[in-house]
Structure P
Amino acid sequence: MSLFGRERAPRRGTPFDWLVVGLGNPGKEYDRSRHNVGAETVQLLAKRSGTPLKAGRERALVAEVTIAEHRCVLAFPTTFMNLSGESVSGLVRRYGITEPSQILVIHDELDLAPGMLKVKVGGGLAGHNGLRSITQHLKTQDYVRIRIGVGKPPSKEHGADHVLSRIPKAERELLDITVERAADAAECAVASGADAAMARFNGL
């Protein structure tokens, strides 16, 4: 079943304005790892909204919230990272998302130094398995991303260890600050659009 670019059956009920997805792996062993900073951001957004993430359909933890008068669904896919698109494509259908510009994906980024944050629309996948899966299922790369820098591993062979292993205390404290900024950037994107979020956060 195709999503963007082709006809789809209309959704019953009022569509949502935004789908905000935080990427990560399920399971306590992955909590606080570099790979889960996107999931942490969505958890923080849910906390700010006073609506906890709960298990829902489409293999995701979800919270239906309002941000700046926009109806938003916050989601953390409970698939593993490389299957994120299975969950996201189901959420797109369930919540009546009709344009890639209504999807915001928050994820870790090896090409940015720890603590850096960038908002962008579309672009490449930078070897990120979660983005690759989402792009394959949605058949577009034109969704909004918030990239949270986690730095490069010593070599490509150490990539998995780098993103999944425990983080040194000083770097973890830096990432905690960046997760807060990522939540701010997400709220800005929902309220005022991706361009406004890029102008406000990409120069920091």
Structure Q
Amino acid sequence: MVNIIWFAMMFIGLLVAAATGRTETVTEAIFSSAEKAVTVAFSLISIMTFWLGMMRLIERSGLIYWLVRALRPLATFLYPRIPREHPAMQAILMNMSANLLGMGSAATPFGLKAMKELQELNRDKETASDEMCTFLAVNTSSLTLIPTTVVALRAATGSLNPTEIVGTVLVATSCSTLIAIIFDRIFRYFFRSGRKGGKR
């Protein structure tokens, strides 16, 4: 679906450029954008390498496990039916910790592992469980303390103060995570009520 949307946007842009006689503008934009994309990509290599190294130091120093311990009460509240020592809970905690540090690339493997383990616990293999829906909502909204990827992108594109968004990101992701949890609970309540009503 996303590919279709992007193709439609490009195709419409080319049609408008042809209709208004500004095809040379499109050509210039294509080449300048391609050049800028390559520049940003190469700039990101050093920045992302630095942050990935920091993530490894955080993991080796044991700080990641302190984060896991700090997040465990929240995870237990959000996923009360998952055993505390189950691999699904461990993957969820690691995913939450990586997201908290703004390392989306590091969080993805843990997210995939969490979904796999949650599917093992799921009784109805054709329908997502409550825990899977909650995890998807929390992972998508992802509370972030340090938006390392966004900071890296801002630094790569020449921002004078790439870290100035940290406070704003913290407030925004706190709100998004809170709203995600609230709506998850609301939908879960109405879904359960609907199922009970259907059984009657």
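Each value in this text was obtained by applying a stated rule to the coordinates, not by laboratory testing. Every value quoted in this text rests on a predicted model; they were computed, and no experiment measured them. Cβ atoms are built from the backbone, for glycine too; each structure is taken alone.
Of structures P, Q, the largest value of mean count of other Cβ atoms within 10 Å over residues 135-142 belongs to Q.
When log10 I(q)/I(0) by the Debye sum over Cα atoms at q = 0.11, 0.14 Å⁻¹ is calculated, the result is -0.45, -0.74; to which of the structures P, Q does this value belong? Structure P accounts for this read-out.
Given a value of 17 for relative contact order in percent (Cα under 8 Å, 6 or more apart), calculated from one of P, Q, which structure does it belong to? Value 17 for relative contact order in percent (Cα under 8 Å, 6 or more apart) corresponds to Q out of P, Q. Ranked by mean count of other Cβ atoms within 10 Å over residues 79-86, structures P, Q are led by P, which has the greatest value. Quick check on the output: 10.8 is mean count of other Cβ atoms within 10 Å over residues 15-22, derived from one of P, Q. Which one produced it? Here the read-out was taken from Q. Structures compared: P, Q; top value of distance in nm of label points 7 Å out along Cα→Cβ at positions 39 and 95, i.e. the largest, recorded for Q.
Could you tell me which structure in P, Q was used to calculate helix-only ellipticity at 222 nm (-39500 (n - 2.57) for each DSSP H run of 4 or more, over all residues; to 500) as -11000? Walk me through the numbers before you get to the answer.
Numbers: P: -11000; Q: -27500.
Derived from P, not from the others.
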